[in-house]
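Alright, structures below, take your time with them.
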Structure 1
């Protein structure tokens with residue numbers, strides 16, 4: 001179906017810009033009228049140039065609100081298509097309103113809700129669509145919406161924990177770097193000029209500091225370009241080479257302190273989604289296959305793929321995960337008990353809780369260690385700079401006393 005970029009006007013007279021799929025311009029105009037918009041101009045464009053770019057603005061919070069509203073309407077007995085139309089007429093997010101309009105039109109033509117969602121992968125990912133499809137097959141769509149809302153809220157919390165772990169050290173490191181560069185480019189040259197006019201024999205630490213300052217002032221474009229081009233080169237290599245991408249994902253999990261926490265975050269995410277999919281009626285093998293995609297790490301995805309192969313060969317889930325070598329014995333035991341008692345979804349949720357709490361505690365502990373470590377590092381650098389610049393001056397003062 002073609003995609004269009006349109007300019008329309010609301011009933012209040014305010015202009016509205018957006019993108020939408022439609023059979024033709026007449027169909028586009030009819031769809032916009034149902035949204036309370038009057039079409040002014042329309043231009044057919046490639047899907048990647050319009051819909052995908054605009055869809056990136058749909059946030060996780062928008063999806064949480066959508067799941068909550070659909071759950072409540074489902075439990076109240078409101079037909080799905082009527083619920084979509086009601087949301088379309090009341091939602092503020094323009095792009096989401098366009099998606100709901102297209103979904104309502106598709107359902108009018110006989111498609112199921114999961115099929116309508118699958119047509120918008122930029123908004124509803126494979127896990128979302130798979131769970132809705134399972135809910136349709138089992139008649140538990142409202143329960144699936146509730147589980148999805150809880151899962152999305154959990155992802156928000158997990159995302160904030162990850163950002164908290166990575167952003168604070170990055171900000172402190174940026175401040176430290178700025179302070180050191182400022183001292184080396186402005187303070188050190190002035191002191192150096194004074195020392196050179198006195199023809200003094202400079203100590204080793206002062207000569208080292210002067211050399212570093214000269215390199216920074218004389219070669220700063222190259223020093224600035226090295227990390228920029230290095231990052232761009234690494235990103236390009238990761239995108240083009242699966243082997244390099246695999247090694248990079250493996251290396252991230254081996255970073256001191258942070259690597260182990262990232263591994264726990266991935267395992268918590270996988271356990272959460274596997275529990276969600278399994279209790280919705282999706283088989284363990286299908287849940288594992290989907291978990292490979294949502295893990296966000298090629299090294300872990302390869303391990304999950306091996307676990308799936310072992311399960312296909314007749315092993316249990318606990319045995320397959322035990323062979324991965326990343327889960328502690330306690331977690332393996334929890335999985336084994338869940339398989340034995342027929343409560344595998346509960347066991348997976350317990351594992352998710354176990355890792356989520358562990359991640360939260362690990363992040364707090366790491367930040368408590370990083371704060372004094374970064375402060376100590378800044379203090380040592382400042383001490384070295386001051387020692388290197390002031391020690392020759394103290395030597396001069398000592399000689400003057402004689």
Structure 2
């Protein structure tokens with residue numbers, strides 16, 4: 001079975017690309033392994049909502065609470081072993097977590113004759129690359145400094161994700177200045193002169209650049225991988241080796257829209273690599289909102305509607321038996337908020353993450369604000385009124 005790996009640092013757009021691929025690609029029967037490093041399984045839930053993909057269908061494995069190059073490597077190996085003799089799948093697509101190092105994955109796949117690594121695609125967030133790495137200049141400075149003091153950081157992980165790629169997909173190019181793109185591309189060509197480089201917006205890319213390319217070179221990977229193994233101990237496949245870890249927030253209270261806006265507009269630092277999940281705000285309590293933040297980029301999208309809002313049938317479209325069924329489902333849920341729930345993962349360095357999570361907790365409504373929400377009071381909401389719906 002041919003294999004395509006979707007790699008890339010946190011928030012580079014891997015899940016968006018995968019969901020689009022699953023919706024639009026009809027020629028091949030795809031199996032999917034998706035990895036979330038945090039205990040909150042956001043990417044797996046989003047992939048399940050794509051057509052024809054689920055554990056029930058037998059074509060999805062979701063591994064979370066650890067990277068498949070580290071804590072979840074044994075589970076990843078087991079998933080590969082369980083699918084070795086499948087004849088009902090044509091191609092395997094693996095979406096890695098942003099903290100995953102490429103070499104352990106390549107090792108696991110290469111030792112199994114049933115699999116052939118076809119394409120290694122690394123996604124790179126152009127906006128984050130400009131803001132955090134100076135379009136490449138700061139990245140090279142960090143790599144040189146790390147070499148001098150014999151240490152490693154997220155700069156090494158990002159560079160090696162680029163070096164192993166057979167194709168590099170440059171995402172969010174619409175969010176950077178046109179004059180920055182040549183510097184980004186030159187940096188990528190220095191790190192990996194053999195890889196194809198393609199700009200991608202919202203996951204739009206011809207399937208032929210991801211499936212059936214035959215462009216991955218195992219010989220080249222072995223050269224890079226051997227050098228990595230000789231110079232890096234085993235634990236560097238773990239996210240902790242790069243001071244990357246996560247905190248999960250699970251809270252039913254509504255978020256105050258203005259405080260949330262202020263926090264993410266003024267307090268994001270380089271130490272907060274990623275936050276994602278599902279949330280609700282007091283000002284739009286009917287909407288299940290999908291939250292995606294990577295570096296300084298923030299996306300808020302409409303995912304669905306809460307049952308606690310639907311059961312009130314504001315449009316008068318529900319049948320009495322449908323209302324009864326929804327009421328039955330909500331009976332065991334929170335007495336004030338129903339099925340409404342904020343589930344967020346914050347990923348970053350330990351120090352910055354601890355401070356940021358503390359401030360995020362202050363964005364939840366106070367008891368007095370909750371009473372105002374319950375009585376139909378208004379809240380200052382600076383977020384866009386019209387949100388793009390997740391497809």
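Coordinate-derived values only; no laboratory data. The structure displayed is predicted, hence computed values, not measured ones. Cβ atoms are built from the backbone, for glycine too; each structure is taken alone.
When helix-only ellipticity at 222 nm (-39500 (n - 2.57) for each DSSP H run of 4 or more, over all residues; to 500) is computed across structures 1, 2, the figure -26000 traces back to 1. Once mean projected area of the Cα convex hull in nm² is evaluated on every structure in 1, 2, the highest one turns out to be 1. To test your reading of the models, identify which of 1, 2 gives 18 for relative contact order in percent (Cα under 8 Å, 6 or more apart) when calculated. Among 1, 2, the structure yielding 18 for relative contact order in percent (Cα under 8 Å, 6 or more apart) is 2.
One of 1, 2 was used to calculate mean count of other Cβ atoms within 10 Å over residues 15-22, giving 18.6; which? Answer by label: 1. Using the calculated result 2.2 for distance in nm of label points 7 Å out along Cα→Cβ at positions 79 and 103, pick out the matching structure from 1, 2. The structure behind it is 2. When distance in nm of label points 7 Å out along Cα→Cβ at positions 151 and 191 is calculated for each of the structures 1, 2, the largest result comes from 1.
Out of 1, 2, choose the structure whose coordinates give FRET efficiency 1/(1 + (r/R0)^6) of positions 39 and 359 (r between Cβ atoms, R0 = 30 Å, to 0.05) equal to 0.05 when calculated. Considering all the candidates, the number was obtained from 1.
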